[in-house]
Structure formats: structure tokens, C-alpha cells
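As C-alpha cells, here come the structures.
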Structure I
Amino acid sequence: MSGGTETGRGTEASGGPVTVRVPAKVNVQLAVGAARPDGFHDLANVFLAVSLFDEVTATPAAALTITCEGPDADKVPLDRTNLAARAAELLAARHGISPDVHLHIAKDIPVAGGMAGGSADGAGALLACDALWGLGSSREELLEICAELGSDVPFSLVGGAALGTGRGEKLTELPVGGTFHWVFAVADGGLSTPTVFREFDRLAEGVEIPEPTASPVLLDALRTGDTTALAGALANDLQAPALSLRPSLAATLAAGTEAGALAALVSGSGPTTAFLVKDAEAAETVAAALIASGTCRTARPATSPAPGASVL
């Protein structure tokens with residue numbers, strides 16, 4: 001298992017800065033149940049961390065501030081709606097201290113792309129602040145705060161592979177028996193996760209939705225490292241609503257498949273699309289073909305599993 005989290009540097013406060021690297025994710029299975037009374041949906045969400053990373057650096061400051069650099073940094077909120085800011089505030093409140101920190105986010109995970117970039121930044125900020133402030137929080141404490149921040153944040157802390165149930169925040173770590181190769185095609189613009197879920201509900205009107213469960217075939221493919229079996233088992237219940245909202249994604253999926261990808265799907269709520277390929281050479285071929293197709297802004301090879309949030 002390639003997960004694991006380095007939870008701080010003892011209980012001595014660091015002079016700073018502290019930098020944490022945190023991975024993107026792909027949902028190799030996203031089974032969505034009917035809407036619950038609280039508006040959330042029960043999920044069977046098989047997360048796989050991939051080797052695209054953001055870095056979050058925490059430095060002592062007079063007040064909580066956020067800066068950001070990297071692709072689409074101008075689309076990242078720099079106020080208290082940013083999950084990194086909320087992570088610092090929740091951690092500080094739990095320990096009765098003031099969240100006086102400057103958080104700098106170096107983005108490499110697509111923004112609003114269905115790869116949990118915002119969630120990754122929340123987990124990264126949490127771990128960085130915990131180390132900076134010398135709090136020495138346990139993994140369980142950090143995961144509790146992650147669950148408060150959002151459904152995908154706990155996995156960003158853990159990395160590797162995991163099954164998320166409930167609304168995705170209850171994690172069971174999964175064994176992975178090999179390295180999987182991917183290409184991620186980044187679309188222009190983003191898709192709002194709540195909007196995609198609302199479209200799921202609209203498309204599901206009058207349809208009986210089964211309880212979401214993880215596919216035994218998919219879990220076995222992960223465990224054995226069988227790329228071909230995993231390709232046959234990939235599934236995302238949010239793909240249809242994402243395609244309904246962004247029909248142009250169908251052309252991207254087709255371009256990657258025609259270039260030799262073993263399987264193609266929308267990553268999470270989109271609009272990033274994910275292509276499982278045989279090996280690193282195939283990844284380069286598919287990425288080049290996707291870029292040449294003009295159906296996406298860029299295409300990025302990556303591997304999985306990747307480690308969770310780690311202090312550098």
C-alpha cells in the first residue's frame with residue numbers, strides 16, 4: 001500500500017515554513033445513491049491517488065492569508081471559502097489558538113476539475129499548520145477535521161487507495177498490487193460538483209436507484225494490479241450528468257480511446273477526463289494524441305497509487 005501520512009514533526013512548534021505535498025485523485029468507481037434528506041448522497045467511492053500534486057506552505061504571519069500560483073491560480077479563492085483557510089481555522093479553534101498563518105498554494109492539480117484539488121489543499125494546509133504550530137495531532141484527529149471540511153478531504157490526507165462510504169468521508173484503505181498508468185485531459189473551465197449532483201438527481205427522477213456498493217471485480221483488479229481487469233470495471237455514476245452539462249467531453253473521451261487508451265471516463269464530477277493506459281509509453285502516445293485532437297486544453301500523464309499528504 002502506497003498510502004501513509006506524516007502527521008506532524010513532534011510537538012515542538014516549527015519556526016516555519018512547513019511545506020506539504022498532497023496528491024490529486026481519480027475515482028475508479030463512483031456509485032451514487034439516491035439523494036438523502038440532508039441533500040447529500042450515499043456513495044461507494046473508490047479513490048486512487050495519482051502523481052499530480054499541489055504543495056501547501058505554511059509560514060507564521062500576523063493574520064490568516066492565502067496566496068496561490070500555478071495553472072488557473074486566478075480561479076482559486078483567496079478568502080475564507082478556500083478549504084485551506086477553513087482547515088487552518090478549524091485546527092486553530094480546536095486548540096484554542098489564533099489561525100495566524102500565511103498559506104501559499106502551488107497548484108499543479110487541475111482547478112475545479114473533478115480531481116479534488118481544493119480538498120487536497122485543505123488536507124495539505126491542515127498537516128502543514130499542525131506541524132508549524134507543533135500540535136502533534138493524531139491521524140484520527142486530523143481525519144475528523146478533514147471530514148468536517150468535505151467528503152474528499154480525508155482521502156487527500158490518506159492517499160494510496162481507499163473505499164469511501166457515507167458521503168465519501170468514511171474510509172477503508174485498500175491494497176494495490178501494482179502501478180497503474182493514466183492520462184488526464186484537462187478541459188477549459190470547471191464544473192461545480194453540487195451542480196453535477198443536481199443534474200444527477202434530475203436525470204434520476206422516477207428511477208429507482210440501488211444502494212451504492214463497491215464492485216468486487218474492481219477491488220480485485222486493484223489488489224492484483226491487473227490493468228486490463230481494472231479497465232473493464234471503471235465506472236462513474238456522475239459521468240452521465242457531467243456529459244449532459246458539458247456534451248463536448250464526449251469528443252475528448254472518444255479521442256483518447258481512439259488513441260489506444262484501455263478505458264476512458266470522466267474523473268469525479270468532471271470536467272477532467274481520465275484514460276487508463278497500458279504503460280508509460282502508451283501514456284505519452286495518448287497524451288500527445290489528446291493534445292493534437294484539440295478536444296482538451298492539455299493532457300497530463302500520471303501514475304497511481306501515490307502517497308497521501310506528506311511533510312517535505
Structure II
Amino acid sequence: MQPIIFFNTGWMNRYAGPNNDSIQGGGKYVQVHKTGGEMFNFKPHRGMLYGYVQPPRGGNIHINRLGAGLSVSSISNVLVVWTATHPVTRGTFVVGWYKSATVYAAYHKVNVTRTSQWNWQGRKHGYHATAKSQNAVLLLPDARTLAVPRGKGNMGQSNVWYADKNPAFEQEVRDYIQHYQATGRPPLPIKRAHGRRQPDVLKRQAVERKAVEVVSKYYSDYGYTVDSVEKDNVGWDLEARSGNLLLKLEVKGLSGRDVVVDLTPNEYRQMKADPAHYRLCVVTRALDKPTRHIFSYLPGLDQWQDELGQELQLDEVVSARAALKH
């Protein structure tokens with residue numbers, strides 16, 4: 001069985017560099033400089049990933065606790081589990097993993113010939129773990145629902161945790177990863193919540209019902225409890241709960257390919273009022289090949305982006321009512 005180690009870092013959507021992404025949490029350095037070595041943890045270079053974590057007091061990683069000999073500088077065939085603090089709930093969650101990774105006791109620099117993509121603000125990228133990109137999984141932000149226990153016997157203030165005092169959680173993570181790799185979803189109960197809304201009213205109804213079904217299933221498959229609030233006129237259609245996290249999901253269904261939707265004044269007002277919890281979920285080609293776009297707010301960039309980093313352009317439309325003047 002592969003030895004396992006947990007590395008805690010700042011929270012990002014893609015960990016592929018600073019372009020069209022921002023980092024939250026991760027300690028004082030990240031707060032001051034708005035950057036950190038973990039920003040490139042899932043950016044491939046020639047088929048390899050290079051993962052960075054800040055060890056306690058800038059020291060080395062104790063790879064002997066993973067089974068390495070005292071005189072070696074690295075150990076291979078390790079399961080590296082990446083975690084981060086959720087920017088809203090402040091809980092710690094699994095964000096991804098490297099399987100069959102090599103973990104190094106000391107910090108190494110990436111040896112690249114083209115440094116432009118790996119050099120930001122004059123600082124080159126370094127690492128403590130490497131893995132083939134095909135052996136790694138990065139969970140989408142709203143799919144990060146596996147909570148990491150904190151406190152005595154669990155993950156503490158250190159960014160490096162060996163989990164040897166909590167074998168039950170270690171096994172839970174292994175089972176989670178095994179199930180996810182086999183099925184593409186975590187080993188959680190699947191619950192479905194179907195919403196309703198309203199030639200060609202019937203087609204529009206079918207498009208919107210399908211969109212709600214697609215979005216509900218996505219969040220339900222990741223362990224969220226999904227409820228419809230469409231009839232309540234609150235400014236969003238669904239509420240997805242996971243622990244103490246509540247997401248407000250506004251769902252838009254389209255029969256075509258282009259992501260162009262209208263928001264009611266109430267929907268737009270709620271989107272601006274609570275961007276951290278609001279999600280604009282657009283399902284294109286809803287009736288033949290549903291394609292999901294979930295837009296969330298990145299405060300560091302002041303942008304709304306979907307899972308692929310595509311930015312949403314918001315154009316405010318001013319309307320008026322005209323009537324005869326008396």
C-alpha cells in the first residue's frame with residue numbers, strides 16, 4: 001500500500017498559475033504577496049506535475065515517516081493528498097491528489113528551458129513532490145466536500161500531516177480516491193432534487209427542467225442536499241447544502257451552444273449581494289447534449305469564471321416604462 005501524506009496549501013480553482021485564477025488563504029506570505037509556490041501545483045510541464053508545500057519553519061519533510069531510509073533524499077510511490085481551507089466556510093477540504101508520487105525531503109527547483117510560464121514576479125517555481133499528470137486529480141471547487149479533521153490527533157497548524165494517528169480517516173481518504181478514480185464521483189449517496197418552472201412554451205419548459213436536473217444531479221453526486229426554491233422568488237432556483245456551506249444556485253437552460261442569459265433584477269441583485277455563495281449555473285444544449293457551466297466569483301480578480309476559467313461578461317441593461325403623461 002502506498003504511504004500517504006497530506007499537504008495543506010492556499011485555495012485556488014485550477015492551481016495552474018496566476019493567469020485567470022486567484023489564491024486565497026495559505027498563510028501570511030500569500031496574504032501579503034498574493035502569490036505562493038502552490039499556484040502551479042496542477043500545471044503540467046512535459047507530462048509532469050511539480051507540487052509545492054511550505055514545511056514547518058521552512059525545514060524539510062520527514063520522509064522517514066513514510067518509510068524512507070535516513071540517508072535518502074526522496075521516496076517514490078507515495079499518495080500525496082492536497083488540502084486547502086475553503087474561503088467561505090473556513091473548513092479544510094481535500095482538493096486533489098497525486099498518486100504514485102515522489103516526495104522530496106528538501107525543496108527543489110523546477111528545471112525548465114522555457115521559464116516564462118513558470119516565473120512570476122521574478123520567482124521561479126519549486127517543489128517538494130512530483131507525479132505524472134495522468135496520475136493526478138484536481139477536484140472542481142464545488143466538488144471539494146471531503147472535510148479534513150482538525151485538532152488533536154488530526155491535521156494541526158503545520159502544512160504537512162502524516163495522518164498516522166488517525167488511521168480511520170486515512171482509510172476513508174483511500175476509499176474515496178479509489179471510488180472516485182473508478183466512477184468519477186465520490187462514494188456518497190446520490191440524491192436527486194428536481195425543480196420546476198414554466199409552441200414554444202413547452203420546449204422552454206423542457207429546457208429549463210433539464211437544466212435544473214443536470215445542475216441538481218451534479219451537486220447531489222458530490223454529497224450536497226439540493227432543494228428547490230424556485231417558487232419562493234428569492235433570486236435563485238436551488239439551494240445546495242454541504243455541512244455549514246449553503247450555495248445559492250441560479251439555473252439557466254439554453255437549447256443552443258452560446259452562453260447568453262438574462263438575469264432578472266432580483267437575480268442580479270442577489271448575485272451582487274452575496275457573490276461568495278451565489279452560483280450562476282448555465283446548461284447549454286440542454287435537450288440533446290447538456291453542457292454545464294457553473295460560474296463562481298473570484299474576489300482576487302473580481303471576475304465570474306466557470307470551471308474552465310472562462311470569464312463571464314456582465315452587461316447591465318437599463319429599462320424603462322413608457323406611458324401617456326397626464
- If helix-only ellipticity at 222 nm (-39500 (n - 2.57) for each DSSP H run of 4 or more, over all residues; to 500) is computed to be -5000, which of I, II is the source? II
- Query: Among the shown structures I, II, from which was the value 20.2 of mean count of other Cβ atoms within 10 Å over residues 82-89 calculated?
  - Reply: II
- If semi-axes √(5λ) of the Cα gyration tensor in Å comes out at 31, 21, 19 when worked out from the coordinates, which of I, II was used? I
- Give the label, chosen from I, II, of the structure having the highest value of mean projected area of the Cα convex hull in nm², for residues 50-209 alone. II
- In terms of FRET efficiency 1/(1 + (r/R0)^6) of positions 58 and 186 (r between Cβ atoms, R0 = 30 Å, to 0.05), which of structures I, II is highest? I
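Only the coordinates and a few stated rules stand behind these numbers; no lab work does. What you see is a predicted model, and the numbers here were worked out from it, not measured in a lab. Cβ atoms are built from the backbone, for glycine too; each structure is taken alone.
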